[in-house]
Structure P
Amino acid sequence: MYIGKAARLSGNTVKSIRHYEAIGLLPPAQRSGKYRIYNQQSVELLIFIKCAQQLGFRLKELQAMFQQHRGEALPWELARVAIADKKRELMDSIGALQQLHYGLEAFEASLKSAQDQCRLGSL
């Protein structure tokens, strides 16, 4: 299939597909003259990349994963490890954000207390 159909089936843009090829995420497509020809495996890889990006993976992370794996099939085991790492990273971020929220709540309460004291003092 040509690049346009691969883009439609995978939910990517033609520009994205060319970019993924250029940075090594997607193996170079077969050619028929000047046209790129993609197979179903390429579409599955494109879907995998798009899904991973939507879940917070950066292209650099995907490149590192794919550099470890140069087989024909998708790197499912490497993906499982990367997902576990990403989940830990996310939980750490959630914890840090919760601490920030608690700090803001305490700061807000202290401001309210100071404001109330100022009002009582001026009466």
Structure Q
Amino acid sequence: DREMIVPAEKGDPDADPAETEFVTISRAGPRAAWMALRPHTGRTHQLRAHMKAMGHPILGDPKYGDEPSAQLSGQLKLQLHARRLTLPHPSSGMLILEAPLSPEMKAGFARFGFDEHEADPEPFGRKRR
């Protein structure tokens, strides 16, 4: 099931809100999960800040992580990967860019037993407009 997070902005009451849609793809025990995240806005560090606001910082995150996530991460680097970007093409249609898993993400998948092929290529279903 898809869910949305829009944490309350702290500080500046005129700040633009940030929205991120998320879905759980797979779990590795009670403390780690492979999540698909889709930002609907483009704020700095949005995905990292939203996951921390939910109480589940992205593993390997040196800026937004906490002590429990640092212990679970061990030597892993930031476990954040832009698998697919879909952008409007300047002339017509959509431009879709896809990237294979980085060595850092492969290390995280190996550590937690995730298989990159278990994810639905469209974890959010049809595009939201």
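Bear in mind these aren't lab numbers, they're just calculated from the coordinates by the rules spelled out. Quick caveat, the model's predicted, so the values are computed rather than measured. Cβ atoms are built from the backbone, for glycine too; each structure is taken alone.
Side notes on the structure shown:
- Value 3.8, calculated as distance in nm of label points 7 Å out along Cα→Cβ at positions 67 and 115, assigned to which of P, Q: Q
- Which of P, Q yields 1.9 [distance in nm of label points 7 Å out along Cα→Cβ at positions 3 and 59, calculated]: Q
- Parent structure of the calculated result -5500, given that helix-only ellipticity at 222 nm (-39500 (n - 2.57) for each DSSP H run of 4 or more, over all residues; to 500) is the read-out and P, Q the choices: Q
- When FRET efficiency 1/(1 + (r/R0)^6) of positions 19 and 99 (r between Cβ atoms, R0 = 30 Å, to 0.05) is calculated for each of the structures P, Q, the largest result comes from Q.
- Read-out log10 I(q)/I(0) by the Debye sum over Cα atoms at q = 0.15, 0.16 Å⁻¹, computed value -0.79, -0.90, structure in P, Q: Q
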